[in-house]
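Asks: Following this line, the structures themselves.
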Structure 1
Amino acid sequence: MEYTNLGRTDTKVSRVCLGTMTYGQQNTDAQAHAQLNYALERGVNFIDTAELYPIPPKPDTRGLTEKYIGTWLKNRSDRDKLVIATKVVGRMDGADWFRPEGAPPRHTKADIDFAVERSLKTLQTDYIDLYQLHWPDRPREVFGFHSFRDFGIDEMIPFEDTLEALARHVEKGNIRHLGLSNESAWGTMRYLALAEKNGWPRMASIQNVYSMVSRRFDYDLAEIAMREDIGLLAYSPLAQGFLTGKYRNGARPEGARNTLFGRMERYEGGDAETAIAASEDLAHELGITPVQLALKFTDSRAFTTATIIGATTMEQLKENIDAFDLDWTDEMDKAVHKFHVKYRSPCP
C-alpha cells in the first residue's frame, strides 16, 4: 500500500480509501466490521463516510453507516493510526427528517454544530480526521448536470459563516482537517481565499466524481488541486459498477445497486452506454480486467490523493484493492488518452 499527505497537512493517508455508503442498507454491522478489518490488514488507513449514509438516504436508515463504524472503532487501540472522514450534508430542501424540528439542512453555524456533535457521538470518537462539506449550500445542480442553470446566485449561506463555524471546531479539537465534496472551481478557490485572508484552516481535499467516463475534474479543478495542494478524493471510480462490465447489454444482476435502487441516471444517458462498453473492451485489449483499468487509471493521476472504493461483498473488496498493485504503463496511458478524446466525459 502506498501513502500520501492529505493536502498540506502531515496526515498520511492510504492511496486506497474505503467507502462505506452501503453499510446499513446492503451490509450488516458484522459485514461492515469484516470489510473494515480486511481493508486494515491490506494497509488501508483511510475510511470515508457521511452523516447522510447509507445511500439511498431514508429517515429510518440515516446514520447507520457511522453507527457501524462507531461500534468497530469503540474497542480499538489504534484510533490514532486511522484517518476517519465524514461529511455534513449541503442544502437539502424537503428533508424535514434530517435536522431538529424539521428544519431543512443548510451550512449554517447551528447546522454544522449539530452535525459535528452528532457524528462524533455516533462514530464513538473524540475527533474527526477529515470533515467535508458533502455538497454546496448554494442552489446548483451537482450530481450529473450538463449545463449551468441560474437558480438564484444570491440564495446561499455566506462562505465566511460556514468556514468560521468549521474553524471553531478545529480549534476545539473536534476536527483535524477540512475538505470539500462535489464542489466547483469557483467554490474551491473562494474557500481557499477566505482561509488565507482570515487565518482559518484551509481545505485539504476535494471529493468529487472521477472515472474514465466522468472526467470534468481534468478541465479546471485538476490545476487547482495541483497548484493549491487540495488533492482529489475520487469517488465512483467504477462508475457505480458500470465500469466492471456487470451491467453490459442491459444486464441487472441480483443484488446490484442499479437492480435494487436505480438512481443511475448519470451513467445511462447519451453516449454513456457506448463509452462504458468501449472501456471494458479496452481493458481486455490491454490484457487486464475492467476493474484494474478503471481503478488504476484514477490512481495514476497526479492530482489524485486517494481513490474511494466500495463493495458489498468481500470478493469485490479484495478485487478492488488488488487492482492497485498493477503497474501503470505508458501504453495504458496513451490508450486511455485516445479513449477520452473519442468519448469525452459522457457521464458528468
Structure 2
Amino acid sequence: MQLGINLGYWGAGMDADNLAVAQEADRLGYAVCWAAEAYGSDAATVLSWVAAQTERIDVGSAIFQIPARQPAMTAMTAATLDSLSGGRFRLGLGVSGPQVSEGWYGVKFDRPLARTREYVEIVRKAMTRERLSYEGEHWTLPLPGGPGKPLKLTVHPEREHIPLYIAAIGPKNLEQTGEIADGALLIFPSAEHLEDTAVRHLRAGREKAGKTMEGFDVCPTLPLAVGADKDVPALADMFRPYTALYVGGMGSFKQNFYNQLARRMGYEKEAAEIQEKYLAGDKEGAAAAIPHSLIDQTTLLGSVDRIADRMKAYAAAGVTTLTLAPAGFTLEDRIASLRAGTDALERAGLA
C-alpha cells in the first residue's frame, strides 16, 4: 500500500504551507499529491506549481470537475501536465454536486453516470492523439452541419496512458468506475464497511469489463490527527465540523451522496438528524449529533501504533493508495503528521 497526500483547496493564507507539505511528502517518498477544486482555487494551476517544485511525487487532480470543462479541454490539460511534470500526472474526475454544477457552472446536474461515461470516452480518445470525432447523447464532435472538423491533440504526453480516476460514492457510480477507470477516489471510507460500500461494486464493474482488481487503484482520503491514544475522543472532535458539512450540508435534502453513504454504513437515524439540523442552520447541533464511532471509523487518529493498526485494516480491505489529509494549525504540525504517516506504514509492514 502506498501513501498519498491531499492538499485540499489552495488559498486561505496556506499557499506556502501547502507547497512545503508537498515538498516534504516528496522527500518522504509519498506516491502522489492531490489537489482539489470547488468554486475557489482550480486544481490545474496548483498542480503545475507543485510539479515544478517537486522531483518524484506524482501530482493528481482530486478532482477536475466535469461540469467545469469540456472533455477535450481536460485532455489538453492532462497531456500538458503530464508533459511538464515528466510523466507524473494522475487525472481524477468527478461530477461535483448539484449545488456547484448548477449554481456555479450553470450546468444541469442530470444523468451524471451517462455524462461521466461519455466524458471519459472523449478524454481517452483525445489523448490517443487520433483525430477526435464522437457521437453521444451529451457531446457530438464535431458539431454537425458546421465548419468544425475532427482535430487531434498536438501536445505529446510523457506517457501513452495517463492514469484516470473517478470520484465515486454511490453503488452505480462505483460499478461504472470499476468498469471505465484505472482507480477510484473515495471519501469517508470505513475499513470495516469498505467491502460492502465500495469494493464489491468496483469489483462488479471490473468483471463487467472482463478485468480483475489487479492494477486498479483503490484510493480513499482520510483525515489524520496524531496524538496519544487517550486523546482520541478530543482528536475526533476536531473533525466534527468537517463531517457535519459533508453528511449534513453537501448537496440538497434529497441528494446528498455523503449522507447516503453514512446511512449505508449503519448510521441511518444519526445521518437523518445531522442533515436535519445542518440544513436548519444548527451547525453546532449537527456536529454534536455525529457519533464518535463514525468519525473514528473514517479518520486516522491517535498514536503511530494505533494508526498503523488502522492502516493494516485498510490494506486488508483492498486499499492500494491511502491518501492522508493531515490536520494541524501550524506547518510544523502538518509536517509531523506526514512523518507519522510514513512511520505508521513501516510499523504496519506495508511500506
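No lab work stands behind these numbers, since they all come straight from the coordinates. Since we're looking at a predicted model, the values are computed, not measured. Cβ atoms are built from the backbone, for glycine too; each structure is taken alone.
Asks: From which structure (1, 2) was distance in nm of label points 7 Å out along Cα→Cβ at positions 126 and 310 calculated, if the value obtained is 3.8?
Replies: Computing distance in nm of label points 7 Å out along Cα→Cβ at positions 126 and 310 on every structure in 1, 2 gives 3.8 only for 2.
Asks: From which structure (1, 2) was semi-axes √(5λ) of the Cα gyration tensor in Å, for residues 238-333 alone calculated, if the value obtained is 26, 17, 12?
Replies: Source structure for this number: 2.
Asks: Still on this structure, please answer the following. The value 42 for percent of Cα pairs over 23 Å apart, for residues 46-205 alone was derived from one model only; which of 1, 2 is it?
Replies: Among 1, 2, the structure yielding 42 for percent of Cα pairs over 23 Å apart, for residues 46-205 alone is 2.
Asks: I have 0.95 for FRET efficiency 1/(1 + (r/R0)^6) of positions 134 and 214 (r between Cβ atoms, R0 = 30 Å, to 0.05), calculated from one of the structures 1, 2. Which structure is it?
Replies: Considering all the candidates, the number was obtained from 1.
Asks: Which of the displayed structures (1, 2) returns the greatest value of distance in nm of label points 7 Å out along Cα→Cβ at positions 6 and 246 on calculation?
Replies: Of structures 1, 2, the maximum of distance in nm of label points 7 Å out along Cα→Cβ at positions 6 and 246 occurs in 1.
Asks: Taking helix-only ellipticity at 222 nm (-39500 (n - 2.57) for each DSSP H run of 4 or more, over all residues; to 500) from the coordinates of each of 1, 2, which one would give -13000?
Replies: Going through each structure in turn, the value belongs to 2.
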